[in-house]
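Structures given as structure tokens follow.
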Structure P
Amino acid sequence: MNDAAPAPTPAPAPRKRARVRAPELIGKGGWLNTGGKELTLADLRGKCVVVDFWTFCCINCLHVLDELRELEEKHRDTVVVIGVHSPKFVHEAEHAAVVDAVERYEVHHPVLDDPELATWKQYAVRAWPTLVVIDPEGYIVAQHAGEGHAHAIERLVEELEAEHAAKGTLRRGDGPYVAPEPVAGDLRFPGKALVLPSGNLLVSDSTRHRLVELAPDGETVVRRIGSGERGFGPDAFSEPQGLALLPDGRVVVADTVNHALRTYDPATGAVETVAGTGRQWWQGSPSSGPALEVDLSSPWDVAWWQDRVWIAMAGVHQLWTWDPAAGTVAVAAGTTSEGLLDGPAAEAWLAQPSGLAAAGDRLWVADSENSALRYVERAEDGDGYVLRTAVGTGLFDFGHRDGDAAQALLQHPLGVTALPDGSVAVCDTYNHALRRFDPATGQVTTLATDLREPSGAVLAGEDIVVVESARHRLTRLRLPEEAVRVEAVAHRTQRAATEVAPGTLRLDVVFQAPSGQKLDTRYGPSTRLLVSSTPPELLLSGEGAGTDLFRELALNPEVAGGVLHVSAMAASCDDDPANEYPACHVHQQDWGVPLKVAEGGAARLPLVLAGMDDGAVAGA
């Protein structure tokens, strides 16, 4: 017997990762927030660069802008955030609209306007938002899809700072951001309006983080409510939007970026928080309970209907309610899955609902990302609610087309207003138009054009007052007896389809917990995958929900293509045994992937949620 211990098996040498240099940043629209300078990656050498692929219609993209603010401020001498604006809607490809969006959402870093998706394609991006991290030597080190990654990116930035400071390749100092000149005016990108009992108009002055009360002429300022600085306190809002009058005379305000509901009392001037914590809701958080203890997510509009305040919860594609008498909030419709699906409210899908209007037995909904007009009503048996669609077909079809509702088209509507005759006016935001749907005839017509991004409207006597958000004003229109006629235009989202082979398609959502974290399995599976398609006939099998981040999909050989809808979520926590209360993070993303079934196409479809290393991004 040999008492000597066997020689240990040598550990394999670590695999050397291929280093992939970041592709150049190019876009036909040019650069914003640089003082007119055209930036190149060479100009950014020595900095940790975070490239944010976004589009201004996307609520998840707006969440990421908010997440990046702290990172930008904390690491301002080493980190440069570069926004690459990659449009979904036709309107978003207009350079002037991108300029407006950069100011509207207070984007304080350089932005490349990429209307033809040139840089999007170079970086093989598949979803909004996507974040790509580039090290000070110009190499890609990480890619993250979706929101909720700021914590992981900050840890990576700290590692890159230490590594490149030691190598002498880190360059400290100011970045290339040049602030534009401020613009004067009483309103700046107002969101919604409300007629007060006095006859005055109350407007959410969103970019200035305040409310403004105007005289009935819609121009004379009576008072301003709020400091005008972004904040969360008795004298501060953060990009407020929707307004609704309560029976007791107070106004409830959707304080959107504070993820809260506030009330304003015109009699006393008092502002009070009545729902929300100031934190953003994430999967796994409570969806009902005491209003001041439950997180909300980007409430965009509010309406008083059936003894409750209904909330267009744009951030999670749902409708919620706040019951002032009970002091509670609860989910009323939607599953958090993004899409267009009618049926019982608890099972229906919405996509960024942004406008509400109560009208008798119906609550009308401007479902913006679906370019749809929808409504909630009581179920026929009186038990609960159902959600139905009046106009619109889904996430990727939009345009300006009047006529029968079954074939009419809208483009990202943000507002809806009930009219005296039972019809509905729709602020068809990205078509710069006011549209009308008549439930009695099923017809869609155009009431007015040449409005600049109308986002809300309110009746004032025989007139309708429209919030022209991108013209920073209210516009009073006389409701015409006959609608304006416009030439029909139809669009589909213009992204190159992924060619896939007929038969079985392997779907893989690639997720690796960020450095220093691990999957959170304390309460069961920490991942979720939901798959569907448009048209539904595209998939013979594989649709539905599950906890694995992979799925075998059977494609229908009789369907030439369509859109694969994928929603993925993963939860991770800090991996430190000594920490009794580790911080936990939710990573989530929705994809709509255009597919074309063709011989020789791919048999595997990888989608990156988080954790891609360098060498797996560019050229994929």
Structure Q
Amino acid sequence: MSEAPPQTPPEEAAPSEGTLAEGTQIIAEFVRTLPRKPGVYRMIAADGEVLYVGKARSLRSRVAAYTQPTRLATRLIRMVSATRTMEFAVTGSEAEALLLENNLIKRFRPRFNVLLRDDKSFPYIVIRRDTQWPQLAKHRGVRQPGNEYFGPFASATAVNRTLYALQRAFPLRSCSDGVFSTRTRPCLQYQIKRCTGPCVGRIEKPEYDALVDEVRGFLGGRNREVQQKLSQRMEQASANLEFEGAAVLRDRIRALAHIQSHQAISLPSIDEADIFAAHAQGGQVCVQVFFLRAGQNLGNRAYFPSHARELDEGAVLTAFIGQFYEARPAPSLILVSHPLAETELIESALALAAGNKVEIRNPKRGDQKDALDQAVLNAREALARRMAERGTQRQLLEGVARVFNLDAPPERIEVYDNSHIQGHAPIGAMIVAGPDGFTKNSYRKFNIKTEGAAGDDFAMMREVMQRRFGRQLKENPERDEESWPDLVLIDGGQGQLEAARAVMVELGLEDIALVGIAKGPDRDAGRERFFIHGKPPFSLEPRDPVLYFLQRLRDEAHRFAIGTHRTRRAADITRSALDEVQGIGASRKRALLHHFGSAKAVSSATLEDIKSVPGISRALAQKIHDHFRGER
């Protein structure tokens, strides 16, 4: 595919804010030069924001439709009015255009497209085959060649529950290679019968490999066969009066039954499929996704995509599915609760990306329809819960606005806290909350860099606020993005508040509401005091729901700050003076420490002693020797 450079209409540039007629005229100028070929188009505002990404079988025909306002929906009229330029990419086929469209939507997140939110990677179960004693573990991220992966699972909870039961049924090792290679006696996992102790020779290799084959068979869909063989072996052991062995096999069978007991939706006749069920209410749509692999249900996840209120379930599903598989291969079968627009095109695009045939089916009867009905019920209940939670959250935000005298309920609240131990490893932390609860992908940490700020809470707060809002002001001086807060909460009293306010005044951001929250006498929760510049401190009634809400925000910021601080402190502990020597990587550092025992011993070693370490060349030994003697 080839991408055209940004184009400018032949006429003189339109003003930054324009009317529908101006937007229509700009688009019409582009239409005259567009080819009748498949491709992708982007509609762009005056400030460079990508408003919409669309795909077309014929770029000229599709884009020309935007020049006829009487045929456009209200949201599209707003989009055309805001359009000031366009960009295009010609592709080899409409299927390629669909793939590129989904890629660009994920990249630019245009506000007039349906957007898949909270699109995190899914966990898998892996049987590692790159080691003599295969490991059974949870996996996220890039797959390594040679290993066997089973999934995806809908959540960490689903994969952890399955792993827990699998380790009872098939006691393979779950420890890392580092732990495995250094064991001299069995660990606790062996004691509780969740590992067979291959690290210390408590199981022979053929017997261990047989366990690996059993777990592979169970995860690969031969679960009935595996269970039947275990039952036969249990009966044989019992007949031979080997009651202890029979009890072990009984426990393994129970563990496998436990895994399969969580099958709210199952289609044993289907090897692999994904189920997409949508339900709409109140202008919102919930999409429930179920993963079926090897006849087993690997869990489900609810999504609440961002979309225009007038779109129905079928339109949302059509856009959602393309984005869902943008970074992951589609299975051979996809079941949907509502017919999709351009089903054949989506099938072609997904098959092109996955390298195998993909069928999208909207069944009207049979066990597949029953499974879809159950999935729709899950979507309906999830949407009802979300709307109830959002209603409660909205009431709390309205209470916050009342308590702090804000013009409207805040859409984005940022909470700041610092953490350090006597000035060591100082960090600042920011958490974000809004109508949908905590927005964890917006959390930020700040490693304190200002000399002398470590241990000075006021100086640390000034640095955090300067870096956060100085950068935000530089990147978005118009302040028209959603990443600007309506309320900033500072975990601290009058001093921290004034330190933060000084930065906001310097940056010209006095209009952002700033509040300090400090624990009351004896640091008792429930007796918090609130500080606002120019007003006396005040407290809320101990049982006020708004107080509980603000406590939750403050505690979440504190939790995130403490966790981030511990992570940094742990990293500092593992650092060594050897890290400062250029040319020393992990393997050479390990060799030096194994030879001398510590970095301090290396620093006092003679040149000849350093030369004798395996892997250390004469030149590197000289560099190490000179480094610790200040001869750099």
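Coordinate-derived values only; no laboratory data. None of the values given here were measured: they were computed from a predicted structure.
Tabulated data for the structure shown
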quantity: If helix-only ellipticity at 222 nm (-39500 (n - 2.57) for each DSSP H run of 4 or more, over all residues; to 500) is computed and equals -2500, the structure in P, Q; calculated: P
quantity: Origin of the derived value 39.1 (mean projected area of the Cα convex hull in nm²; candidates P, Q); calculated: Q
